[in-house]
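Have a look at these structures, which come just after this line.
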Structure I
Amino acid sequence: MMADGQIILVTGGARSGKSALAERLVLRHPGPRIYIATAEARDGEMRDRILQHQRDRGEGWKTVEEPVDLARALRDTDGQGVRLVDCLTLWLSNCMGNADPKALVATLRQQSCPVVLVTNELGQGIVPDNALARRFRDDHGRMNQAVAAAAHEVWMAVSGQPLRLKPSREAMNEGL
């Protein structure tokens, strides 16, 4: 079971199993469960992806769609149950360079109910060939680092397998 106000970050590559892992982490907490969706169904394929995620989650989830004002969505849903934010990468993209990860982290630290956040791990690929893509990758990496620093737990999904990064077994044993 998760403690009140706990922040958990789940990262991984595309199709790594990160959303499924995040859902399992949410299920450690008794309901109600709130899914904060940052994706927008801008085409048929994306609509299908969203519907599949909803089917995979099953019943018992309230969905809040908020592609841009994530801090407000978190404030508005605090006290109503555990929240799953999927995903920070889309949120950053939706904000078109106007995202404020520091404000997001400040909001996360003020929550009284648990929040599980999903993000992608973008920095393990090749260096993008244009300045805009490099800036997004860099901003995304800095955002992930800031959220991970604030998080009580950080997990990575690799080929469908969970890997706990924080707290590490060594840190737990050493009291860090």
Structure II
Amino acid sequence: MRQLLLLRHAKSSWDDPRLPDHARPLNARGKHAAVAMATAMRELGLSPDVVLVSSARRTLQTLEALTPFEGGAIVEPMDALYLAPWSRLLEELRQVPETARSLLLIGHNPGLHDLALALADQAVLARGGPDGRRLLEGYPTGALAEFTIASPWRQLEAGGGRLVRFLAPRDLPAAETSA
């Protein structure tokens, strides 16, 4: 079994309207939420072998809050992930080396949410408990979905994942003080 972690970047700042979208940084709440998610990931033993991350400033700052990963990880910033639709994200996942047992993708909505919904059967999500129902409702900034994947990466298809958990920053005790 393989593990796929889909993380939406943490809350970003809109303070400087002159900044292009790609250059927007995390705001204070986003930085705090990213650190809280890093703590939760460590406590859950979620440590990827490979990280694919959008080249946007806010995704790279989210990644920075998560590192270092236990055992290290191959990190690949990618322009192709910036605001990519789910089908493009899936194409990139299919290119991951088969030796990778755990993969973290840090990206943007709506592509990330659409990918999560495509990987999991929506009927299964609807009856699969609170995490599935929450994923159906939305994918807030800083949220993490963990999937198990039975197929090789190159054969990953829609419906090819099983949702293990869905965590949002509001679920984390360390993030409560900043919300």
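Just so you know, all these numbers are worked out from the coordinates, no wet-lab data involved. Keep in mind the model is a prediction, meaning the values are calculated, not measured. Cβ atoms are built from the backbone, for glycine too; each structure is taken alone.
For the read-out mean count of other Cβ atoms within 10 Å over residues 76-83, a value of 15.0 was computed from one structure; give its label from I, II. Let's see the in-between values first.
Numbers: I: 17.5; II: 15.0.
Answer by label: II.
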Q: For the read-out Cα extents along the principal axes in Å, a value of 43, 39, 32 was computed from one structure; give its label from I, II.
A: I
(Q) When helix-only ellipticity at 222 nm (-39500 (n - 2.57) for each DSSP H run of 4 or more, over all residues; to 500) is computed for each of I, II, which one produces -12500? (A) I
Q: Consider the structures I, II: one of them gives 13.8 for mean count of other Cβ atoms within 10 Å over residues 68-75 as calculated from the coordinates. Say which.
A: II
Q) If relative contact order in percent (Cα under 8 Å, 6 or more apart) comes out at 31 when worked out from the coordinates, which of I, II was used? A) II
Q. Comparing FRET efficiency 1/(1 + (r/R0)^6) of positions 44 and 100 (r between Cβ atoms, R0 = 25 Å, to 0.05) across structures I, II, which is largest?
A. II
Q: Determine which structure produced the value 20.5 for mean count of other Cβ atoms within 10 Å over residues 28-35, calculated from the coordinates; the candidates are I, II.
A: II
